[in-house]
Structure P
Amino acid sequence: MNQSHFLKSIFKSENFNSKELELILMQFEEVEFNKNEYLIEKGKVANYYFFLETGFLRSFTIDIEGNDVTTKFFSKNDIVIDWHSYFLKKPCKESIQALTKGNCWKISFNNFMKLFSIEAFREVGRTRLINNYFELKNHSISIIADQAKDRYLHLLKEKPSIIQNIPLKYIATYLGVTDTSLSRIRKEITL
């Protein structure tokens, strides 16, 4: 898919005049990535955010016991960002790693700021930020208040492509369960 087609699906032409849309599209650069490659690394400042066109990514951190814990999955059309690092220029507390080969479109902070004068662009960003916050908040509450089986069923319903394309060990840590528990849950559901 070419740049204008993919990015125009994100920045819909009915929200922008042609000059605004052209300015927006000029600020993005295509990035291809390979499996296991990092787009954002813990301890570094995130200077870009990305719109994911193809492939799957995950954010993760290492807990106090040294375990790798997945905090979020990213799939087609998702914004891939460490909000805190990108906007406040603080080191990232987690890494974002490719789980498959794919491509995305990146924008630097400076180029992003050039677009901030466009009201519709600000609205797209505000909407995505709010949606991201609610997704994170719902997941945090679910880890505390819901049964593991219900968390799995919710993920299966909301993001079936994650279940189909992501290794179970990452899904298990995201759901807050062991690999063995996740296998048991999956067997119960298929019975």
Structure Q
Amino acid sequence: MSKISGSEAIQMLVEGNKRFASGNLAVKDLGQERRDELVTKGQKPFAAVLTCSDSRVPPELLFDQALGDIFVIRNAGNVVDPVTLGSVEYAVEHLGTPIVVVLGHEKCGAVQATVGGGEAPGSIAAIVNKIKPSLHKAEQTGAKGSALCEATCDENIKSAIADLEKSPIIEHFIKDGKVKVIGAKYYLSSGKVIFDV
């Protein structure tokens, strides 16, 4: 893929999501020739997407993209830890992706577990502890129940963006106008992604 701008990359994601949500998917080249090209010429994804591990949220499908189009980083709750940050930095610095999307989704189990409280077993506690500050911000709105979960999800997206923008590498590329970091939220039933959460 030739070098495109962040705005063009966003438009490609928006158009791809419209195709996905409508069920009118593009034909994709998944054949041997395309796979060989990705081996010999390397990957040149036009976007990096940090999203949740939830099996209902596969970015390549939601944005109707093919092999080599999106650099995907996934973990429960789409939180930023050192490994996640390093992966995004790699996409920005080495692969030249002009857009980084933090993609949260409605009814996120990691967010629901955080809002529900109680003790999180094992390393799940690390995820819950990362989301807790977003819960505290959402609680200040007075939201309750499922509205509190969704408000926490929205705050968690914003928190992840803030964490990414603290990276000296990413900050440098933002200042040079070479990358944009934006938030988006996926709605499970409609299949739609809403940008700029």
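What follows draws every value from the coordinates through simple rules; no lab data is involved. All values derive from a computational prediction rather than experimental measurement. Cβ atoms are built from the backbone, for glycine too; each structure is taken alone.
Structural remarks
- Highest-scoring entry among P, Q, by Kirkwood radius over Cα pairs in Å, is P.
- Structure from which 3.2 was derived, distance in nm of label points 7 Å out along Cα→Cβ at positions 19 and 163, options P, Q: Q
- Ranking P, Q by distance in nm of label points 7 Å out along Cα→Cβ at positions 67 and 171, the structure that comes out highest: Q
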